Structure formats: structure tokens, C-alpha cells
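Derivation of every value follows stated rules applied to the coordinates shown; laboratory data play no part. Worth saying up front: this structure is predicted, and the values here are computed from it rather than measured. Cβ atoms are built from the backbone, for glycine too; each structure is taken alone.
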Structure 1
Amino acid sequence: MPTSDARNTYPEFTPAFPQKKDWALPFILQARAATHGAQVFLDFPLTGEKWTYTDTLRLARRAASAVLLAGAAPGDRLLIMASNRPEFVFSWLAAAFAGMIEVPLSTQLRGSFFEHQVRTVSPSICAIEPEFATHFLEAKKDCASIRRFYVMGDGPATNAAIAALRAAGWSAERFADLMEPGAQGDDQTTSLPVVRVHDPAAIFFTSGTTGPAKGVIMSHAQMALFAQELVELTRLTDADTYMACNPLFHGNAQFLAMYPALIVGARFVLREKYSATAWTSWVRDSKVTITNLMGVMFDFIWKQPPQPDDADNDLRCIFAIPTPGFGEQFKQRFGFDTFVEAYGMTEVSMPMMTPYGEKYPPGACGRLVDQWFDVRIVDSDTDEEVPDGQVGELLVRPKSMWTINSGYYGMPERTAEAYRNLWFHTGDGVRRDADGWYYFVDRLKDTIRRRGEYVSSYELEQTVLDHPAVIECAAVAIKAEEGGDDEIVIFVVLRETASDVGEAEIRAWCQQRLPRFAMPRDILFATDLPKTPSGKIRKAELRVDAKRRLGG
């Protein structure tokens, strides 16, 4: 069992909104507008537009009222399909104030992936960019629940999308119309519902790397605690500026960046998309103090040519998922003090975090947040606990109600499977050391076991990514016959200028940096890697491809 020694758990913290009855987005925004009304909340540098907390509250309430007057009802799903833009933010907030359930969809969805997610949640209202209208027109039979579209933008593309949707029998209008004063000016034309902490706030879809994506139901309480954990993790205050450049349809940008900023009254800078070449200037120009980066985003930034003013900024902290192997050099180059890290997933919030400013072992993702969560590391076949140091499946249980997921929407069998034995089964391989630090090893389905050792595909991939010619890679196991070892195959994508780099050079690089048991048997080159709509690599497809190419 996890030790109860306070030294081995994350220090207790008081949430920014300590009363759990207040953990609903409408209350939190109203409270923050009352204390920070004139301070800028949303800053969108692409257009130069900014909204104060007072502006944000007024527009959110106005949009929610308009949606309800148009026929939506609390509990309906409001689907959002858009890139990073202010209308996405106001769609999310309008859904919360209307008592509706926000459903953000990846802008990369196409075909059956798109149809599955729309069909699963049966939305009544959609807020979309005009370019995605064709998705709905082409999948009309899967969109029978939809009654009205709000199309973002103001130009020929928006007008054309509205006309096409109307011609197909839907009600459609400009999203901007939601933001206009009603018949009574800024007075609400309809009363807004009382939103409770246990009400569903959002449905975020998993990546679906091995099967159809599952829609994770997140209550208002879960989203609020998730965001407040990030506030604690980064020591975020109203003096900070938090920048996000990940897509808002991903929780990393929404409830781990935008929502935490809203909770404390900070300025939230929304960039339209990630750019390794622009990142340094963005941080400097917007006076960013906190941001977050995931995986290869670090590598792409690190491989940009160093500039003499890289450290000329106000940055103090990066939330890393996870901290790169070159983390100390990264801090020195870009002039900030602190990395923080956590283990989290949409389903279970963040049961492990690294205490701010405390040095943590390489590869560790944190200590147990014992105040809010119970966890176990178990044999995935028996659910019996394994000893410290051994890799097992992470199981999570909340200590406060409604602070992890409320199930998978429309998938009762998958919900029951995940919650068997009254613990949520994460599917992640994790180990705990004797000092109470937790280490994420891999998704269990992607775990590599060779010569009696577990090989972290992340650590292996990070080693290969350190090669200056490599821009992307993925390690997979070719499962051996029963009783034998897995064989490791790594797929490598090279820079266009590195066509002279071959297998021998990559192998030599690995031999100098990896233990023998982690050495890949095969190195396969590719022009790109298959990914889910949210950008995760489809390793199941790579395993099939490896067997095909290797004649297995």
C-alpha cells in the first residue's frame, strides 16, 4: 500500500475556492469578475483582442441566454469544433452557464472518427468554424440530433457555410449573433439555470489508439479540482500570465491552462497554434510567466538555433509533460527556474504531482496527492498489489466525490470494465520507489519487456530524439512467442536535410546511450507516423507495419 508518511506524499493544499459547493464554472467566473473585473482575462494576440473578467462574464451570460431562448435545454450537449480562437472560449462558457454539456471535438477528425463521436453524444447545438460545415453535411444521418448551428467568423466562408447548412434543413446563424445584446439590452432575456457541482460539465474524448474513442464525462467538480491542482502545482497567482498554444479541444489547454488562470484572476494568453520557431518571441512579447509543453514540443524548440536573447523573458515555470532529459540545459537557455510535473489523465485528474521547487528524481512524475486520492499499483490480471519497484497497473479512487470521471458517455460496458473492483483502472504501467516517488512507464498495451526488464518507450524515444537529424520516432514491441523476449522496433522520421543519415548512425547513437536490454533490434525509417486526431501516435498500426516490413 502507498505509505502514509507525510514525507512521501504531496503537501496538502487549500483550493483557491475552498468550499466544494462553489466548484461550478458559473459561480467561479462570477466570483472572479467581482474581484478582478477590470483585469484582462483573455488575450488573443493574433487579432490583438482582449477581454476583461467583466467582459467575459457579460458575454458568457448573454450567449447562454441566447442559446436557451433558441430552444436548447440544460443537459443538452453543445458540440464545439474549432481551432484556437475567442469564440471557442465563449462557446465553452456559454455551455456552462446554460447548464449544457460542452463537447469539444478535434479539428483533425474525419470520416468514421468524426461520425462516431457525433453519434455517441447526440448534440443539439453546434458551434463550428465554417470549414467544418462539410463534415456535418457529409454525415447528415449521424447528425439527426442537431437542431442549430452557430458558425464562427464574419465573411464569405461563414455566409456560405450558413447557407449550405440551411439548405440541408438545419437552423444556422452567425456565432457573433449570440454575442449581441438581446431585446432588453444586456439584461438577460431568460433566466439561467442553477448549475451544481455534480452536474456534467464536459465530455472529452480519449484518443482511441486501439478502438473507438470513449467520451469521458467530467463533472463541474472534477474540472474545478483539476484546474485547482494546476494552480497549486505551478503556484499560479493573479500576477501571472499563462500562455497556451495547445488546442483548446484538448484538456491540456482548457482545464490545465485557461481554467486555472480564470480561477485565480490571471491573464490567459491564447495562441492560435503551437510554433517552435515563434515560441521564444511569444513568451517574451506577451510577458509570459507560466506555460506548458508536451513531449516533442520541447525537442522542436530545443533544436531551434540558439539566439542571444533566448533568456530575455519573464518566464518562471513550465508545466512539463514530461520533463525532457535536457531539462537543466533548457532552463539555462531560456532563463527560468522551475519545471513542475504531474501524472494525470482526463479520467482521474492528477493523483501525483511534484512539489514546487523540490528536486525530483529523473523520470519521476510526482508524489501521491494523498489529500484527494487513493491509488494502488497492481498486477493487471489479478488486481493484487505489487511491491515497490515493480511495474503494475495504476488504480485510482477519489477521496472526495465527483472529483474523477463520471463514466464513459453512452458506453456502460466500458465504464463498468474501467471501474471493476470499485477502483478506476487507468491502463497505465506505473512503479513507485521506496521514497514515495511515482514513475510513469508506459501504457500497458505499449509496454516493452525485454531480458527481464521493463523498457520505457518514452525514455528510449527520447534518446533517439536527441539525435540532431531525428524529428520524430516511436518505439514498439514485436511480441515474442510465449516465454520469449519482446523485440524492440523503432520507427524514425528524419529531417529533410538529413537524407544521408542511415541505420548504422542511429544504431551507433543508441549503443552509446542505451542499456543493452533497451537496444532496438530493428530501425525502420518513415516519412511520417500515424496519429490519432489528438496527435497521439497509433502504435498498434506501427506494430502491424513492423511485422509486415520485417516479414513477421
Structure 2
Amino acid sequence: MSKLLLTGNEAIARGAWECGVGAAFGYPGTPSTEILENLVKYPGVYCEWSPNEKVAFESAAGAAIGGCRSMVTMKHVGLNVAADPMMTLSYVGIVAGMVIVVADDPGQHSSQTEQDTRHYARLAKLPILEPGNAVECAAFMKIAFDLSEKYRCPVILRSTTCVSHSRFHIETAERVEHSRVAFEKNLQQFVPIPMFGRKLRAKVEERMATQALESAQNRQLNTIFHRGNELGIISSGVAALHCVEQFSDASILKLGWAWPFPDQLLKDFAASCKKIAVIEEGDPILEEHVKALGISCDGKNVVPRCGELTPRVIAEIKAKLTGAPLPDFSQVAQADDLPTRPPMLCAGCPHRGIFYGLTKFDVIVTGDIGCYTLGAFPPLERTDLLICMGAGFTLAHGMVKAGETRPVVGIVGDSTFFHSGITGLLNLVYNKGNATLIVADNRTTAMTGHQDHPGTGRTLMGEETLSASIEEIAKACGMKRIRVVDPNDLEAVHQVLQQELAADEPSLIISRAPCILKEKSAAKPPLAIDADKCRNCRACLKLGCPAIETLDVKGKPSINAQQCVGCKMCESVCKFGAIR
């Protein structure tokens, strides 16, 4: 055994490897991405980036039913995509252990929503474990696999951004191999048609009742910190550990097995304290159940529903509960004058060309999740509507069918095209839609850290494979007008947009150039602005390139040579030949 300093995501990967996971599937999404990126470094495990979370989930289910310990990873919004098979797999069950690792994002650091995965655990009637730090991440993975095999059902492990990305020293162990269990045909278990499904449904309730009893007795997952009987706090995950530090005089029940609820444990703990407070991140799921048990408690009357429960927030909650004074949270002096850093496309980002081109037309743009989401910000401001992955195409189709008279442009990225864009394109063609669709193809899944996808020609295991063609798939879906354009060529972009927006039929534009952060060989010598030739028309600033700077609102722009990658977009918009 040795000690390693690991993040929560690294610890999840290590714990999975140590307990013999044989196959792991997922789709990248912050804050969960690094789990598979670290697991693939260990020997003896098959790892895969799947096209989307539903495919990843079903593949992991197939592996577990096929007798191999498996896991699937995703962020919280990814579970929306995988929810369909999860609901049924709860009934069907598995043969070898299967763990569903979901990373929630309280505070929406990198997400469009702040949903609480515990709702899904309750809806699917599956156990959910909540580690509070990296040490527990590794330990809970092993327990999750054991519980999964004991009850023959998947187990959810819920992390959060704080848990996934904070580091702790982990005591490591050697890998324990698990022999594959042969699949045996059993229609009554694995084919849940109604006549069989009704029986499986009853077994799920029996399973949950047994799990609730076990969770009430489990002191490895559910921990009590005895510190008096005046105030008792019920919490879970990293919020519970913050409470341990902030409430030095309160007894704390930290739930690591968060569902099914350990009713008897909750009752016994509440009976040992004069006053009870439930401090939980996200929705009042635990609080509502505690009250349903007839236990009076404080909860969301003092705990925020939105945002992350940081130590500062916990201190504010303590002040409300106990009347304790607030600690001094004054701003660090050195940070007072730091400039703001709004999110923006990188210097040389190929997406800039397509969004700049769209600024020349009176259109509605429905966008998607990825780097190209940043096209919504000034000075480009060329995204009008955003919901979720794949919706760039389907929203555009719906707006056209609703009678929108202006041209509608739907945008997705290349990874998103394979994730959930193909069905939207097929639907538009099949139902005779007339939107202009754009795939912003930068040859990678960029925003989550340059992961491969079916269009890149490489797998997560580092193997070369086929590179799926967006053009050929679009043709197979019936799309007749397909154009490929280099977004760095602004004149070509303008011509293609002008032609396709005027077409009286649907079209697909593939804006293709590599992400400059991933393909650094695409960078060229930096450009410079000749101050004598510059008329200060400031047209170059409309590109929103961070390499083009001004010292004041009236001063002439200049190019930061350390940031410029020589894409030449600014050169093409300068009418006076001042950029070279």
C-alpha cells in the first residue's frame, strides 16, 4: 500500500480499478470527465467514450448483465439522457456489479442547470451513496460494487464539483480481480414485458425495504459525530464535512448512504438532540422526509436552495441557527483590482468565423452546449436560444414550423452532432423543415478537455478507428444541400451563408477547422497592426478576439503577439490594410 494525493475523480477511478471493474463507459462532461481519463491509465480495464450517456449507460448495463463489473460516468444533466434505461434496469437488475457515477454541479460552475440527482435515485428506486471527499470516493466505490452485487441492482454514486476536484491523500491497494459470471437466459428477469414487469416491480419494493434497514445500521457509510445534545444536524456529502468543521458543539449525522432513507437511524438521532436542523445541498429531499417521520426540524428556512454550500454559506447558516457572529469574510486586498474575465472564444478559435459571419444577417440562431455557446456574448451576440445538447437543430425546426418569418439557423458542435444532433437533422428532413443547420466541427470535444468522439478517428483507449463522416450521415438522412467551409476564411463563410439562407429548402453547413488549443501545429506567425495605417475604425474589435487589445476606449487597437495564432480573420476585416 502507498499514499497518493488524488482528486475525487482520480480517487473514483482508483477505487473502481482496485475493486476489479472490467468495463467503463461514459460521455465527457464537467465535473465528471476526469474519471475515465484516469481510469484508462490503469491496466485490465476497457474504457470508452460513448456517443452519448444513454448509449454509455446501456453498454455498461450489458457488461454487468454479461457478468463483468462495470461503471458508467456522466454529469448530472447527462443522467437526463440516460434516465430511460435506468428506470427499467432497476426492475431488471444485473449479474455483476454496476455503479452509476453522476457528478452534480451545485452553483452551476459549468452547467446550464443545478439539478439534484437524488431525485433520480428516489424515482428509479436505486441506492445512492454520497462521498464527501476523495478518501470516501475511493472507499465508497468499493462498497457500491458490493451493494450492487448483494442486491443485484445498479448503485448510484453521487459526487459534486467540490468533491470531484478537491484533493486528499488516499491509501491505495492492489487490484482485486473478479471473474466474469456467465450470463444465463431468464426471460422473467431480463425481458420485462408487463406480465413479468409487475412481479419485478413488487421485488423492487421488497429490495428497498431491506436496503433501508441495512442503511440504518451501516456505520461505515452513515457516521455520527457526538458533540452534545442541544443541536443535531443531519447532512450528507461534502456539506456534512463542512458542518463538522463549523459546528464544533453540535452532533452531526453524516449520511453516506442517502437513499433509501435510514428511518430508524434518523429517529434515534433526532431523539438524542433537543433541536434538529437538516443542512443539505440542493433540494429539500432529506428535510421533507425527516418532517414526514414526524420530526420537527429547521431546513430550507435557513439553508439556501440554490448554490453550493461552501464553508462561508455554512457559517451564515450557523449564525441563523445559533445566533453566532459571522466570521470576517472581507475581500482579500490583493484581489480588489483584478480585471474581470468574461468567458470568450479563444484567440484563433474557428467558431469565431461562423458567428461573425452570422452577424451580417438578420436571422434567429438556436445554439447548443459547448465552446460555441460563447458566441452568445458580446461583441458577437449571435445565439438567441439555448436549452440542451442536440437542441440547436430541433429548436430551429420548431421555430420554423411555428411560422417564424425570419431565417432560422440551428447550430451544434461535432461531438454534439454524434451525441444527439443526428436525430434532429433526420427529423427536420423527414418533416420537411426549412432551417439552415450548422455543425461547428473543430475535430474534438473541446470544452470538456479535448476528448475523442466518433468523428475523430481515435478511441479513449488510444486506438485508431473509423472517423464517422458528418457529410455522409447527413446524406443518409436525406439532406441534399451540404456545404463545407473553412471558418477562418470570412469571405467564403459570408458567401456560403448568403446562398444557404436564401435557399428554399433545408441545408447543412459544416464549419470545419481544428481547435487551435488541440492542434497547435495549425498556429501561424502572429499578426501586427500598423498604427500609421490604422484609422481606428475598430472593425477588428467586432471579432471579439482576446488577442486584439486597446489600452483605452479611444485608443487604437493592437495585437498581443503572445496570444495571436495567426488565423488572419482580423486581416480580412481591415479595409485599410493595417493588419499584416
Structure 3
Amino acid sequence: MKKLHSALIGTTLLAALAGCTLPWRQAPATPQVTLQLVTLNDFHGNIEASKYVLDSYYGLGERTIMAGGIDTLGAALQAWRKEDPELLLVGAGDLIGASPAISSMWADEPSIGAMNLLGLRASSVGNHEFDPGRVELLRQQKGGCASPRPEKACQFSASYEGAKFQYLAANVIDMVTRKPLLPAYKIEQAHGVKVAFIGTVLREAAEKSLASGIAGLEFIDEAEAINRQLPELRKQGVGVFVVLIHQGGRTTDKFDQPDCSHLTGPLVDVVKRLDPAIRLVISGHSHRGYLCKVDGRMVTQSDMGGHVMSRITLKVDPATQTVRDISARQEVMTPGKWPAAPQLDAYLQQVRARSAAALARPVAKLAVPSVIREKHDDGESALGDLVADSILSAGRSFGAQIAFMNNGGMRQDLESVPGPGAGQSVTLGHLLYVLPFGNTMVAMNLRGAQIRELLEQQWLGGRDITRGLLQVSEGFSYSWDPRRPIGSKVLADSVMLNGVPLENDSTYRVMVNNFLAEGGDGFPMFAQGRNRAETGVRDIDALSEYLRKREEAGKPAGRSEALGRFKRLQ
């Protein structure tokens, strides 16, 4: 009997042990939580649809379409939120600034209002958010009408309530308080998971901004600023970290190619120095769409102007609050693809109606249908010639002999009104599209030797590749040789004014916009100019007046090609 009892016990025990290996007896796995992010960057106030060159990884070839517009973005988000009401929309900077006239003429308040309606939660600042200075940036965040741009602020509406989303700036430090000018991060919660969005702008933003507008601010290393936030965030129970950085890269891969592996540029160095816990980096600034992997991290950018938005899916372990998997895809914002969002449709119509009369005001006629900003191999553009000439014309009464214009200050080609009978006329809207910043002109004295050194600064650090060469006014000329070393690319005896070589010790009166005058865009020589005169003349007014005078004289301005004022040898 004892043997039988023992056998029964042994059989039972073996059966129990065997049962532990059966799938239906295993402890259930912790279910993963799915989070949905939608991102955009470099919106630049493009509240209306605009041209987009589509070249997809999935074929069909390169073609130009209309894409974007807040009505289309709103329709897409409305559809996606039906799938996931807790979807999070975030941005990576330059939502405003360098904007089309329909936004810039109203201090970009319509674009901030559009972001509020779209349900944006947070965005890093971009360098263009600093265009009008720190005071105006804080007003655009917080609201109110006390602005350094009273001719624009609160003109779209009698009041301005500010951004309902939060601008983030972990690496922009107030030199008095030693704290970030704006919050370093924002914590959002979706499906029970805390997500920290940490925002930074490129460290070099200082040279891209008006010096007086950012006085008292320090732009520190992006990676260091991001990493230092993690201990504090972990104390608050956050395990999912997403970087929103206004710094970018470039790749030969298509904008929608999954897991691209050829990303280059300054962003890559930043990403490689981030804390390993950071698995997702949403970038901007370079106006290039990509879905790349860098050291195992997902790094995305969704083009510019609202043409594309990135949809990112995070799989999160709720027990450990950590990311287990990330996938991403690009969505082209094609009008009519999603059912309309009435609120955004109505808002867009309101902005158009409010702006139409002002933007349609005729200014003058051009000699050609359009004046393009695409640069010749020499580095000169037809639009650069035109704008530089207008600056010189406005500066004549201040003694100006030479004018310079930076490429980044001109945002689009100058197009005339299309259609028969239009007579190649341009409107105020067209001019604002080209010169949206409202920069004022500054006259100064520079010696001939300083002007030669200024020209050499165009190649420092190889920045001419993205920044482009300065555009120059009529009568000024020189030649440069790409084969010569940095610091001596310009042929010294080729620098001339009205056919006469510049004398090193002679003084010349120069006219530039206030951004360049303060050493912006990497040209510190302008900051050394003497006998400075703040003219108060805006760039757009200078261009308007120049075009009118040329038409009245029977010689409409504008050319299809650059005029060869500076020449590249070889």
C-alpha cells in the first residue's frame, strides 16, 4: 500500500512539473501600450498649401504637387484622432518666422492660432522664433499686445491670447538667472504613460539671430543640455524621453525611406552623445525629410512648410515605463485626402479674408515674369542683384556706395501676377513673400581692407555651401577662385567699385540690413563698421520704392539671369 501511495504522489508531481511547460500554464506577458505621435517642423507660417516636390521611396518618380495648408493638416489630425484620441502632436521649431505674407504681416499670430486649433502640445524653439528677439518670442508664447513690432502685433485681432502649446529651450540660458529662458521640457501623458519632450535649438542660433534681440542669452551644447534633464525627469516617474531638436542633417535617401542609414551633418554628432535611454529624436532646421537610424536611435524630420507630417508609433512597457519598439512613416499632406475639418477651414477663410485687400495692393511692374533666387555657379542670383540694388538706392541719401544682401533674408522668388492683362505686376503680398522679416537698413563706414576681409569671411568653415555668398549692388565687382585656400579666395586686385580697385586705407559707405549690421550670418566684420546710421528704412519699403521708381522711369526692374557682378574662376 505504501508503494502504491508513493507511486501516486510521484505521478502527480511529474504531471504538475510537466504542466509548467505548457503554454496555457505560463504567466501572461505584460501587454505593451501603443503611443501615437505626429510631428512637424519648419512650418514657417505656411498656413496655405504650397508647391512641394514629391520624390518617394515607393516609386512614381519626382513630381511637383500642392501640399500642406492648415485645412489639410487639420483634416488629417481629425481622422487620426478618431483612431487614437490621445495622439500627441509636437513640433521641432521654426513654426513661425520667414513666413509668407499672409502670416508675417500679422506678426505670425495667425500661425500661432492655427497651431492652437491643431492641438499642438509642445515644440522646441527654432532660430527663426528668435528673429524679432526674446521679448517678442515671450509675447508670442504668453500673449498680449506689448510688442517691439506695434505695426504688426494685435493687428489681425484686437487681442492676442498667445500659444496654448509650450515652446521648449533646454539649451537657451538666461545669463542673469542661469536658467533656461523657456522650460527645458514638458511632460505629457497618454494611455497611462508619461512622456517627456525635451526641446533644444541649434547651438549656432546666436549667429543666425539679431544680436540685440538675443542679448543676455547663452546658447549651450545641445546634447549636454538634454542629458542634464534626465535625472530630474526620472524622479518624476518618467521613462520615455523624446528629443525635439531644431538641428538637422542631410541624406541621399528618400524622405520616406524606412530606417535610412546615410544621415550626415551636425545633428549626427549630437545624437551620438545622448543618454542611451533616449530612443527617439525629432529634428528640424535642414528642411529635409528623413526616417533614419543613428546608433540604434530613430531620428526623423518631416520636410518643411507643412508639406509632410511624420507619424511615429511607440511600443511602451507600462511596468518599466520604457520604449520597446519604434516605427515611423511619412504622410504627405495632400489636400482632399481626408474628410474636411470645418473649424480649420473656417479659420483659414477668416485669415484670407482679413489679408486679401492688403496683399493685393499693386506695387509696380517687373521687366520679366519672375526674378529667381536660384544662384548661378558663381554664387550670384538675379533676385540678389535686384534686392541689393534696392538697398543701395535707399541708402544713397545716407551716402551709401555699396550694398550687401544675405541669401537667407530672401525667402522665395519674386513672382508677378499670373494671367493675361496682368502686365507682370507685383503686389505687396509678393514682396512680403520675398522679404518677410521687416529688417531695417543700417549705413556704416568700412575701409577697403575690411571689405576684402569681409569677402573672405564668406568661406570660413565651409559655410558658403549652405549660406551662400553675399549678394552685391550695381558697380561692385570681384573674382574668386575655389582652388585657393581659405582666407585668400578673392583676387585682391579684382575687388572694384565702378571699375576702380578698392584702396585698402580708403573709407567706403556701406548699406546692409540690421541683421548683417550686427554681425549676423557669420559676418563679424559688419559689426566693426564705424559712423553707423540707423536709417529706419525697412527692406520691403526699399524694394517697393525702387520698383516704383524704375517703372516710372520707363525701365522696369528685374532680370531673368544674374548680371555677373562677381565671378568664379575655373
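With volume of the Cα convex hull per residue in Å³ computed over the structures 1, 2, 3, the top value is the one for 3, the highest of the group. Each of 1, 2, 3 could give Cα extents along the principal axes in Å, for residues 228-435 alone, but the derived value 56, 35, 27 comes from 1. When distance in nm of label points 7 Å out along Cα→Cβ at positions 284 and 532 is computed for each of 1, 2, 3, the one that comes out at 3.7 is 1.
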